[in-house]
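Every number here is computed from the coordinates shown, using simple stated rules; none is lab data. None of these values were measured; they are calculated from a predicted model. Cβ atoms are built from the backbone, for glycine too; each structure is taken alone.
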Structure I
């Protein structure tokens, strides 16, 4: 299967139900566009994105912190154990054409920083207010903003 775009989704483990549901919607939209999705593979935003992608028959790759596949959420298509702990964050930034940051704290901050250092567009949704992150207000706007960023890249 040939994918149109590689999208890495950054985000926190501790999120509220509304953010979880929004992330599921975003995952579904990414899968419908036939985008290959990468995430950290854990809980919270990562699980929600994976669930949405999985719901639509898409492919989501989980770049895991540990050495075993058991830490990955149940919706991953391809879990990859790295044994790199938070060092795996850089892999998420390298393996995308565009990134989406949803919620999050310091791990998400580091992922955003790596992506921006690599001159990758970063779309933010309910996340940290950082220069050069393009903020979207709804799941639909995340997708339209993402597509516009790709067209301008």
Structure II
């Protein structure tokens, strides 16, 4: 996808691992490569299936531990959208986005809306809050599921 971004995230991951005395393995490299190529939010199971296309010997625990490393060092974000699955997405620096989640097909659409962000800041200020983080998730039916009559 974005070679400069990927190199930056790999540098962060490598520094994090070196600091903790962890070594880079071929399996871990495969997992990171596949994760970086994902256009969407991916569960451990989905990532495992995609990684096994590259190396069938990679196991669930290795994918889990690698995603944990990526999350701990800030390269990935863990997301839970109320369907019992934990999904992961590549961190996007300082950029913030929110999510529309289809309750029928589980489709997730990312969106950015400056007016929503400004209103949240205004509300927080009105109540004397300093916002450190937030998540905005809207649940409903995507256009495809609406057409199907769900």
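Between structures I, II, the greatest calculated value of Kirkwood radius over Cα pairs in Å, for residues 64-119 alone is seen in II.
When mean count of other Cβ atoms within 10 Å over residues 40-47 is calculated, the result is 26.1; to which of the structures I, II does this value belong? Among I, II, the structure yielding 26.1 for mean count of other Cβ atoms within 10 Å over residues 40-47 is I. When relative contact order in percent (Cα under 8 Å, 6 or more apart) is calculated for each of structures I, II, structure I gives the greatest result. In this comparison of I, II, the computed figure 48, 43, 27 for Cα extents along the principal axes in Å is attributed to II. With helix-only ellipticity at 222 nm (-39500 (n - 2.57) for each DSSP H run of 4 or more, over all residues; to 500) coming out at -14000, pick the structure among I, II it was computed from. Working through the options, I get structure II. Once mean projected area of the Cα convex hull in nm², for residues 8-79 alone is calculated for every structure in I, II, which label goes with the largest value? Looking at the calculated values, the largest one is II.
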